[in-house]
Structure I
Amino acid sequence: MKKIVLTGGGTAGHVTPNIALLPRLKEEGYEVYYIGSYDGIEKKLISDYDIPYYGISTGKFRRYFDLKNFSDPFRVIKGYREAKKIMKQIKPDVLFSKGGFVSTPVVKAAGSLHIPCIIHESDMTPGLANKLCISTASKICCNFPETVSMMPTGKAVLTGSPIRKELSEGSKEAGLKLCGFTDEKPVIMVIGGSQGAMSVNQTVREALPKLLNNFQVVHLCGKDKMDNLMLNIEGYKQFEYIKEELKDIFAMADVVISRAGANAICEILELNKPNILIPLSIGSRGDQILNAASFEEQGYSVVIREEALDPNILTKQVIDVFNNREKYIETMKRSAQYNSIKKIIDLIKETSK
C-alpha cells in the first residue's frame, strides 16, 4: 500500500481541498497521514476523519514588521526537524501540500528526504509559503492559466482546486423546503462570507425590493451579520452559516453572488453556477481581484468591483446573468479547471511511482 502525507493549514482554505481528496485517495488504496500545526484549524478539521495527525512547531511568514519575525524562524527550524523525523518514520511515497505557513517546513523536510512533493496554489499569484516551496516541488497544481506561465517550465499543471464531492449531491427540493421557497421563482444565492462582507450584505438588502419582484434570495451573511428586522420578508431567507445543507442551497441556486476567494470560486465553477463576483479589495493582498479578473476573462463570471457596488448595478447584473445563464454554464463546462480531483489524483499516482 502506498503512503501519502498531506499538509496545509492556517486557514480552512488550506485544509478543505485536502479533505476533498480523501475519498479518492482511499479508493486508490493510499494510506493517508496529515502533518499540521500543534493546534491550528487543520487539526480541528482533520479530527472528523480517521487519519493519523502529527503536529509540528510553526512560525508565520510575514511581509510586515512584527516582533515575532525574530522568534518565528526558530519555530520553523524546529518544525522542519520534527517533520523530517515524522516522515522518516512514515516513509511516504509522496507529499501533497495545500500551502499556508505550516506547509513550508514540511515540504522542505520531504525534499531533504527525496520524497516527491506536489504543491497546490489556489490564487493567481503564489502566497509567500508556496513561493518558498516552488524549488522543492516536483509538480505545482494551479487554479489559473495565468499562474502556469509564472512557474518554472514543466512544473506547473492547470488542475483547478479539489472540491468536496458532496457539494454536487444536493437536492433542489430540500433547499427550497429549508428556505420556505417555492419553485415558481428562480433563486439567488448570496455567499459573502464573514470577512469583509458588510458592503455585500448591505447592498443585497438594499436591492431586495427590486430583486424580490423576480427572484427569491437566500443570504449566507456571516456570523452575527443577520438583520433581525428582515426575518419575515417573503422570498428572503438569511443564515449566518450553513454546513450540511450547503449542497442543497447550491442545488437550488440559479445565480450565485460571491466574494472571489479561490476555494469559493472553484466551487462555483465545479458546480457550473452562473455568478457575480465581488472581490474583497480591502484587507487582502489583492488576490481576490486577480482571481475575479481571470474568471471574467475566461467567461465564467461577471465582476463588480467593491467601490462600484450599488443596488441598481447589482440588480441589473443579476438579471443579465440570469438571462444569459446557459452561456455561462456551457463555458464553465468546457473549463480546463473542471474535474480537478481526477487530475490531481492522476498527478499523485504518476509522481509516487
Structure II
Amino acid sequence: MSNILNNYCLKNHNTFGINVKAKYFSTFNSMLELKDILKINLHKKEKFFILGSGSNILLTKDFDGFILHNKIEGICIIEDNENDIIVEVGSGVVWHDFVMWSVNQELSGIENLALIPGTVGASPVQNIGAYGMEAKDSITKVHTLEIKNKEVKIFSNKECEFSYRNSIFKKEEEKKFIITKVEFKLSKEHFNRTEYGAIEEELKKLKLKAKPASIAKAVIKIRNRKLPDPKVLGNSGSFFKNPVIKTSEFNVLKKEFPEMIGYTISNSQTKVAAGWLIDNAGLKGYRKADAGVHRNQALVLVNYGNASGTEIINLAKKIQQKIKAQYGIIIEPEVSIL
C-alpha cells in the first residue's frame, strides 16, 4: 500500500516552482495502488486533487487536503490494422514522451503537439492543442476509476464532450472520476499539417520534408525559442486561453487594431490570439517583484525566483483588467488555480 505523507512540500511538483505544502500526499503507480489509497477514505473527509506533472496548475496557498500523484506508466498497442493503430497509454506517462514514441513509430495524429508539458492523463481534461491539432482528434476512449464505487468507467470520445481547452472532466465529472488510461487512434497515413504557425518556414530552415518526426522537430525548435524551460524559469506554458468572440465584434476591433490576429471558427465566431492582445497592450516583459510576463511570449506568466502563487494570480488579474478595458474582451486562465 502506498504511503500517505503529511505536510508534503509541492515545490518540485509544480512547474511554477511555488513553495507550498499539501496536508496529505500520496503517489499511485497502478490501478491497484489507487484503489488501495481510496480504501483509506481520506478523499471523503478531505478535499482532494489529482496531480500529474504539475504543469497546468497555479498553487496559491498550502493545499488543505489530499493530493494524489498519478504515476501510471505504459504504452501498449491494442489494435493494429492497415491504416492506423489504437494505442493504450498510462495516464502518468509524460505527454512529450508519448509524442516522441508516436513519431518514432512513423505514426501521425499528435506530432504537432510535441513539447506540450504535462501528462497523458491531462490531455483529455484540457483537450490540449497546438498548431492545428487537438487531443480530441486522436482520443477514442478515456478509462477512469469512479471514486464513489471504485469501479471502472470508460468514456467514449463523444461522452468526453470535448470543446476548446475543455471537456466533461473539467466540469461536473472532475471530482467523480480519476483518469487511469487513454486510448488514441494514430494514423499510418501522414497528415502533414504544416500550415499553422511557422512550421513550414521552420521545415525549410531545417531542410526537412514534412513527415511526423520532422514536424515534431520543427515544433520543438519553435517552442524552445518562444517558451522558457520551466526547469530554468518557473512557468506553466500558456496561462490564458485564446478568447472566442463574435465575428461581428472582431471585425469592429480589426478596424481599430488592424494587426489584431484572429482565426475563423465559424461564420459567427472568431478566436483571437490572446498573446497578441497582451503584447499590444504593452504587457509583454512586464514584471512586478518576481512575477512577470515572459519577454518572448506574452501568453506565458513566469516566476523569476520567489514569487508566491498570490503574486502570480494578482498579475493575471491585472492583465485581465487591462485587456477588458482596452478591447472589451474577457480572457480566462487556461491553468487550474488552487
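What the table below lists for this structure:
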quantity: Structure responsible for 19.5, with mean count of other Cβ atoms within 10 Å over residues 93-100 calculated and labels I, II on offer; calculated: II
quantity: For -7500 (helix-only ellipticity at 222 nm (-39500 (n - 2.57) for each DSSP H run of 4 or more, over all residues; to 500), calculated) the corresponding structure among I, II; calculated: II
quantity: At a computed 15.6 (mean count of other Cβ atoms within 10 Å over residues 29-36), which of I, II; calculated: II
quantity: Structure with the greatest value (metric mean count of other Cβ atoms within 10 Å over residues 109-116, set I, II); calculated: II
quantity: Parent structure of the calculated result 57, 40, 27, given that Cα extents along the principal axes in Å, for residues 21-228 alone is the read-out and I, II the choices; calculated: II
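None of the figures in this text is laboratory data; all of them are computed from the coordinates on show. As the structure is a prediction and not an experimental result, all values here were calculated from the model. Cβ atoms are built from the backbone, for glycine too; each structure is taken alone.
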